[in-house]
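Asks: The following blocks contain the structures, represented as structure tokens.
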Structure I
Amino acid sequence: MNEDVFNMEIRKFLKLVGVTSQREIEEAVRGAIRSGKLKGSETLQARVQLTLDGAGLSKTIEGKIALS
């Protein structure tokens, strides 16, 4: 395994995950506020499931996102 290539590939994947996740969260929260489902002052529980096929990785990552 080439450690440099591996490291760069992980970084590219994590950048994609970060940018995509942020966009999706922002759109979902703004839509929920527009529809009245959220007020905009909540703290939301967030959860991501990370899996890596072939390596046996399955990890749930949890956190909170405060809206104000």
Structure II
Amino acid sequence: MHKGKIKKLVRDRGFGFIADSDGREVFFHRSGVADTTFESLSEDQSVEFDVEKSDKGPRATNVRVVQQQ
């Protein structure tokens, strides 16, 4: 799993971008969020996720919030 932080949320369109720990920006769609709802996410929140290839570049799936210890 990759780790990163939510960089930007576009709530009215149901997608966002994650800045992963390697410094790249990865797109995600609300359908790729697991264990929580898209509406409960916030910018700068720590997440972990899988990455799959899509026609438009890398896409995050199984996006899960990382609980702070």
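Asks: To test your reading of the models, identify which of I, II gives 24 for relative contact order in percent (Cα under 8 Å, 6 or more apart) when calculated.
Replies: Considering all the candidates, the number was obtained from I.
Asks: Using FRET efficiency 1/(1 + (r/R0)^6) of positions 36 and 52 (r between Cβ atoms, R0 = 35 Å, to 0.05) as the calculated read-out, with 0.95 as its value, let me know the right label among I, II.
Replies: Of the options listed, only II reproduces it.
Asks: Right, next: Computing helix-only ellipticity at 222 nm (-39500 (n - 2.57) for each DSSP H run of 4 or more, over all residues; to 500) gives -17500 for which of I, II?
Replies: I
Asks: Looking at structures I, II, which one was distance in nm of label points 7 Å out along Cα→Cβ at positions 12 and 60 calculated from, given that it came out as 2.3?
Replies: Value 2.3 for distance in nm of label points 7 Å out along Cα→Cβ at positions 12 and 60 corresponds to II out of I, II.
Asks: Quick check for you: by FRET efficiency 1/(1 + (r/R0)^6) of positions 4 and 20 (r between Cβ atoms, R0 = 30 Å, to 0.05), which of I, II is greatest?
Replies: II
Asks: Taking distance in nm of label points 7 Å out along Cα→Cβ at positions 28 and 44 as the criterion, which structure among I, II has the greatest value?
Replies: The maximum falls on structure II.
Asks: Same structure, new question: For structures I, II, which has the highest computed value of Rg/Rh (Cα atoms, Kirkwood Rh)?
Replies: Largest value of Rg/Rh (Cα atoms, Kirkwood Rh): I.
Values quoted throughout were computed directly from the atomic coordinates according to the rules given, and no laboratory measurement underlies them. Just so you know, these numbers come straight off a predicted model, no measurement behind them. Cβ atoms are built from the backbone, for glycine too; each structure is taken alone.
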